[in-house]
Structure P
Amino acid sequence: MRDYNSKKKTKIMKMKYFTPLILLFFTSCATIVRQILPLENLPLPTGQYNVGTKIYTWEDSSRKEWFGEESNKFRRIPVQVWFPMEGGTKQLNSPYLQYPQDYIRVISADFDIPGSFLLNVKNIRTSATIDGNPKSGLGKRPIIIFSHGLGGFKNQNTIQMEELASHGYIIFACDHVYDAGFVRFSEDEIIYSKSFVWHFPKGTTDEEYWDTREKHLSIRSQDISFIIDQIEKLDTIDPALSPLCDSQNISLMGHSFGGSTVLSTLLREKSINSCIALDAWTLPMPSHEINQDINTSLLHLGQLSDKFWGNKNNRLKLDTLVQNNKKQSIRIRVPQTKHFDYSDFSYFTWATKLFGITGKINREKFRLSLNKILVDYLNYITLNKGEFSIERVKQLYGGIEVITN
């Protein structure tokens, strides 16, 4: 059988080289680079509520960690939540990154990028108030659980998290440990990703590779199920946040590998209200999942082209899953976008376009369009509020394709 690692081109391997470039162009070194390549803070959310955020570390005592050196420990899951807060202001007061020095250290060590190039990443600001007080008197609000992509982070779509929270949603996002770029649990413990292509042993066959990816997918899906269980226990975990959380009105959302994670989770969690996938990487989903009925309202937003994946089966699997879904599925394909446009990565600097990391689409216009689509869709599905018009979606940006089942 063919050695999987011997393939000259795989899009996932190319992500290894995109990642340092992305971070490089989020950052700057010294005054000259800062003048030429300024970084932008996150945009202010547009909803009526100010946004608070909290971070937890939850432990799943029903599962052991899946890497050998951690086999004596239970699975731990860092979780960040965004919510409407009491008081506060819409100002850029909070750091975007919780541990900027770790980002700098990881990228410097793994990709031989001078740390001085990355210093400015610590200056990026966001509007969510850390440890803010949840707003009282709103009653139970819909919940969204977000799953990041391969090598991503729980806060990689903070722009969307804050926007949705400002409109009254409660959003939980986790780090999938060993799939996230890194996770710091304490001053003495940091865990790096071990699931990129270059982490696979030399000689790994196609079959072995996809068998392992299927295991990764199952573990990630179990992480989401565990978060759902924890939300049911919020009365004891966080009594201040619990009154806002409607555990009977949960939607899932994910980017890339997180997209297939939430789609897979629909087969184990039958009470999910809706699912949003952002440019989902469906290749890890096995056939026995693709051919089942997810029986959930689905919205998929992604690139017009399949070139990024280098494998036509990625769209074929999504199409098959949609065909088997008894509930409505909506697929929106946006021209001039690329994979990382569906995360925060494209927003910090225009320079990502120069290296083809993000698409040619106007990033500000796309951000506003993406946020409006998400808010309108969730309002319609989870709150039975307003409408979600296909014609209005098409008017947001020229050339958008909308396909419904």
Structure Q
Amino acid sequence: MLWNIPVIAAIFISLGAILIADRFIKNLAISILAGSFLLSMLSKRTVLETVAIAVGRVWNFDSCMLFTLIFLMITMSNQIKENNIMGFMTEGLKERFSGKTLLVSVAALIGLIPMPGGALFSAPLVDACDTEHKLDSDTKTRINYWFRHMWEYWFPLYAGVIMALQITGLDFYQLFLANVSMTFIHIFAGYVCILQGLDLPGTPQKAGAKKPVWRYLLPIIIIIGGSFLLSGLFPGLKRVSKYLPLILSILAAIITSQVWKPLSADTWKKLLLAKNAWRMVLIVVVITVYSGFIGAPLSDGSHLMDVMRQELSQTGIPTVLLFAILPLVSGIATGIALGFVGTSFPIIFSLLGPDPSLKSILIMVIIGYGFGQIGQLLSPVHVCNVVTNRFFNTNLFKNTFFIAKPCLFIAAGAILSASVVYWIM
């Protein structure tokens, strides 16, 4: 290594550079790119070697399929927002539920659509559900913020989940089975820390025909069901690309939504040129480059993570501790799942060695995603945190400190789930 510094120090320097740069320039893509090239420089790579690794990682079929998937995912989210499918769904929920169930259902339902700052969309709906004004603003802030993030551990429309699949090589069903329990733990933590004790009696529902909520869930049903069915019935699709079943399912959902709730050509032009979609693709591109610099061999044929594992064994630092610490710190600093996955997962996954077992990968993913989620939920720069507190005119730091309570359940749940995998596999 340049300057004779340990590999673990070089990794932390590059990660620190990403977090500091993002703090000041407020552009995660540029920050990750800067940290990537700093890591390459610390690895004694020439400019030509650096460019070759970056181009090789980005310009290949599987990476291009990943970028296509991310773009389609955000485009579909924008489409559903534009044709107001979520609005109709919310009205259907109001016809069926009341009290705590309605508040949680609305926040959770909007959370199914991974819109950047989507809490600003669900916040007025949560507020409107408190028809008798029995809840204070802090409580509504916490309900909206906490329950909209309950799906983020496994839901295939979230960019963080997609990036985790890319880095670890897991199939979606494997990550789903590993992390789905975290959603139930998330709900339980929210009930104990936020909902318990609230006086919100249910109100009688009006008789008569109700809006068919399942119809408005159809795009999401198509994506999840289609992905599972295509993977099971047509295994050859995954041999073309592991992302192909999900890409085809999202395309089917987009076409179905267009037939059902058509948008004009001008609206589609706006959707296809939407900055949030292309910005997300760019972030995934630079994360792919960062992963490449970590995994590529050095000039002497060794690998960064092999050397780092040797250093860790000499210092006595347990590898599993880094599974929690790196995503936690990255989550707090970036305030976004794609941020903590993209900056920390390439590192902790590489620590597993050249041919890790499924058991060790699942343990890493459960702990890493659980603690990364804690980090982003506690982040003062998490957009959902900021806009929810701004909407309800509440104190950001007071409510962030409160969220630390249910986050303790997430930490315990991640450790417990990882322990179960350790003992049964």
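Observations on the model:
- With relative contact order in percent (Cα under 8 Å, 6 or more apart) derived as 16, matching label from P, Q: P
- Among candidates P, Q, the computation of Rg/Rh (Cα atoms, Kirkwood Rh) that gave 0.93 used structure P.
- Between structures P, Q, the calculation of Rg/Rh (Cα atoms, Kirkwood Rh), for residues 159-286 alone yields its largest number for Q.
- Taking mean count of other Cβ atoms within 10 Å over residues 319-326 as the criterion, the top-ranked structure out of P, Q is Q, with the highest value.
- Looking across P, Q, the calculation of Rg and Dmax of the Cα atoms in Å, for residues 39-134 alone that yields 17.4, 48 traces back to P.
- Which entry (P, Q) yields the derived value -24000 for helix-only ellipticity at 222 nm (-39500 (n - 2.57) for each DSSP H run of 4 or more, over all residues; to 500): Q
Every number here is computed from the coordinates shown, using simple stated rules; none is lab data. The shown structure was predicted, so the numbers you read here are calculated from the model rather than taken from an experiment. Cβ atoms are built from the backbone, for glycine too; each structure is taken alone.
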